[in-house]
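Laboratory data are not the source of any read-out in this text; all were calculated from the coordinates shown. Only a predicted model underlies this, so the values are computations on that prediction, with no experimental measurement involved. Cβ atoms are built from the backbone, for glycine too; each structure is taken alone.
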Structure I
Amino acid sequence: MINYIKSELYRNLRCKGNYIFTLGCVAFVLFLNIALAAFVHQDPNFPYANTYFSFTSLYLNMTIPMLLCVPMVAIIFAQEYKNHTLKNTISFGVARKNVYFGKFLMTIIIGLINIIVVVGIYVISANLLLEDSGATYFNELIRAVFACTPLFLVAATLAHSLYFIFESENTALILWIVIMIIIPKIMSLLGGKIRIFKDLASIMPWNVINKVTEGSKTHEFILYWTSQQGLINCFIIGIVGSIIIYFIGLKIFEKVEIK
C-alpha cells in the first residue's frame, strides 16, 4: 500500500491538471475582488467594494466549492478506465482496497491544499484591494469554510466512489448530481407533508449548505453552522456520511468487472 500511495503522490505532484484546477480557482477569486476594486475606481460611491460584500458572497455560496469537488476528483482519478491503467495496476498485484484508499487519500490532501490556497489568496486579495469592513465578516468566512469542509468531503467521497464504480464518467457525474442535489431537493419538498422526509432532508449536505435565513431584527444572515450545535452537526454529518459512502463504494467496487 505504501508504495502505491507514494506512486500516486508522485503522479499527482507531476499532474498539470491539479495545478491548472487550482490556478483556475485562484484566478476566479482574484477576478471577483479585482472587479469590485475596479468598480469603485470608476464610481467612488459604489457600495460593494468592501470585505463585507466579498466575504459574504463566498460564504453564502458554498455550493460552488461543493460542485468543484467533482472536477477535482475527476483529475485525481485520471481516467483510469479509459487509459486501462486501473486494470494494469490491479493485475500487478495491488489490492483493490489499496487503490481505492490511495486515491481517496490524494483527494483529501489535494482538497485541503486547494481550500487553504484559494481561501488564503481570496482573503489576502480582499484585504489588499477592498475597504476593510472589520474582523466580524472574516471570522464568519473562516467559520463557514471550517464548517463546510466535512460537507465537501461527503461530495468528494461520493464522486470518488462513483468514478470507481462506473466506467463511464458521464454516468458517474449524472448520478452525483442526482444523489447530491436532486434527491435532497425532492426530500425537502416531501418534507412539507411527511416528517421522516423532513428529518432526512435536514441532514443532507446540499440542504445544510443552502439553509440560510435572515434575522428578523438584525437582518444578518443566519446559517446552519452559526450556532455551536450546527457547527458540530456539520462535522457529524460530514464524517459519518463520508464513512458510509466510502465503504459502500468500496464494497461495490470490489465486485465491479474491470475491463
Structure II
Amino acid sequence: MKPKFFLIEMYPTVSFRDEKVLCRLLDVLESYEAFAPTHWGNSETVKVEYNREELLQKVMEQGMISEIYLYRNKSVRYTFSCDVNSSRDSFLEMEFSQSIPKKLWSDFFALSDQLAGVAKPRYGLAHMFWASSNPWTTERERVHKWMNICAQPIPVRFLRNGPLGLGMKTYMDHSISGLLDSNVLKELPARVTDLDWGGVSVSLLDNPLEADLDTVLDDWRAAMNHLEKVDFLATPQFDEKRQHISFTPSKAWNRYLSDGRWK
C-alpha cells in the first residue's frame, strides 16, 4: 500500500515580505525539477502561470498581498501557501494531494529540510500519510489514526494544544525544544540533528526509501512512548465511537503561552 498524500506544515519566524528571504524560498522550490511551481496566485481563487519576477514585483511593490499560493499541475501536483508577513499566526503549508513516486521520497524530505532552513520554523512537520481506518477497529488502527492527526499541526489544533506528536520529520526551534530536557532528546529513539539556523530536527527514519506503514508506525510509537514520559505532548482523548481524537494541552505548553514565548 502506497502513501495517500504528503504534507509539509511549518510556523515560520521570518517575513516573506523580505525580498532576500522570498527569493531563497523560490530558489528552493525551483531547484527541484519535479517540484518547480507552474502557477501562482495571491488567494485560493487566483491561479496564473508562474512568473517569478511578476510575483516578486507584486509582493514587494504593491504591499497588498498577504498570502502567496504556488501550484504545480504536472505529474507531481501540490498546493503551497504561506503568509507574507511575519506574525504570531504565520503558517506555511505544502500539500501533495496524491502520492508521489518513490524515487522522489528522499527529495521530498530534502525539500522540507531546505524550506525549514529558509522559514526557520518555531515548529514544523513533514510526513507521508497512508489512509487510516475510520472508525478504527484494532489497536494498530487506533495508533495509525492518532499518528495521522498528530502529523497535521494545523493552527486550530496546534496553537491551542501545542505539540501533539511527531511526524516522520519534526522541526523545533530552541524555544520549543527547550521545553524538553536535553537528555530526553539525546535518548529519543530517533535521529536528532542540530540545525544551522538554531533549531533541531527529529527524523524517525534514516532512509525514507525504507518507509512503509508498519515500519513508520513502530518507530513512531517507540519515540512517542519516550516523549509521553515527560510533560511535553498534548494529551489525546479518544472518541468512544472510535472516529475522532481531541487533545488537551500539556502544562508545559500552557506555561509557554502564558510566558509570552509564542509571539
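So helix-only ellipticity at 222 nm (-39500 (n - 2.57) for each DSSP H run of 4 or more, over all residues; to 500), computed for just one structure, reads -24500; which one of I, II is that? For helix-only ellipticity at 222 nm (-39500 (n - 2.57) for each DSSP H run of 4 or more, over all residues; to 500), the value -24500 is produced by structure I.
Given a value of 3.3 for distance in nm of label points 7 Å out along Cα→Cβ at positions 56 and 168, calculated from one of I, II, which structure does it belong to? Walk me through the numbers before you get to the answer.
Numbers: I: 4.4; II: 3.3.
Of the structures listed, the value fits II.
Here mean count of other Cβ atoms within 10 Å over residues 40-47 was calculated and came to 9.8; which of the structures I, II was it taken from? Display every interim value, and only then the final one.
Details: I: 9.8; II: 14.0.
Among I, II, the structure yielding 9.8 for mean count of other Cβ atoms within 10 Å over residues 40-47 is I.
Can you say which of I, II returns 24, 18, 9 when semi-axes √(5λ) of the Cα gyration tensor in Å, for residues 88-159 alone is computed? Please report the intermediate quantities before stating the final value.
Working: I: 37, 13, 6; II: 24, 18, 9.
The correct label is II.
Can you rank I, II by mean projected area of the Cα convex hull in nm², for residues 112-151 alone and just name the one with the largest value?
Details: I: 2.8; II: 3.3.
Across I, II, mean projected area of the Cα convex hull in nm², for residues 112-151 alone peaks for II.
To test your reading of the models, identify which of I, II gives 3.6 for distance in nm of label points 7 Å out along Cα→Cβ at positions 8 and 248 when calculated. The read-out comes from structure II. Using the calculated result 25 for relative contact order in percent (Cα under 8 Å, 6 or more apart), pick out the matching structure from I, II. Derived from I, not from the others.
If you rank structures I, II by distance in nm of label points 7 Å out along Cα→Cβ at positions 24 and 80, which sits at the top with the largest value?
I
If Cα extents along the principal axes in Å, for residues 72-223 alone is computed to be 42, 39, 30, which of I, II is the source? It must be structure II, since only it matches.
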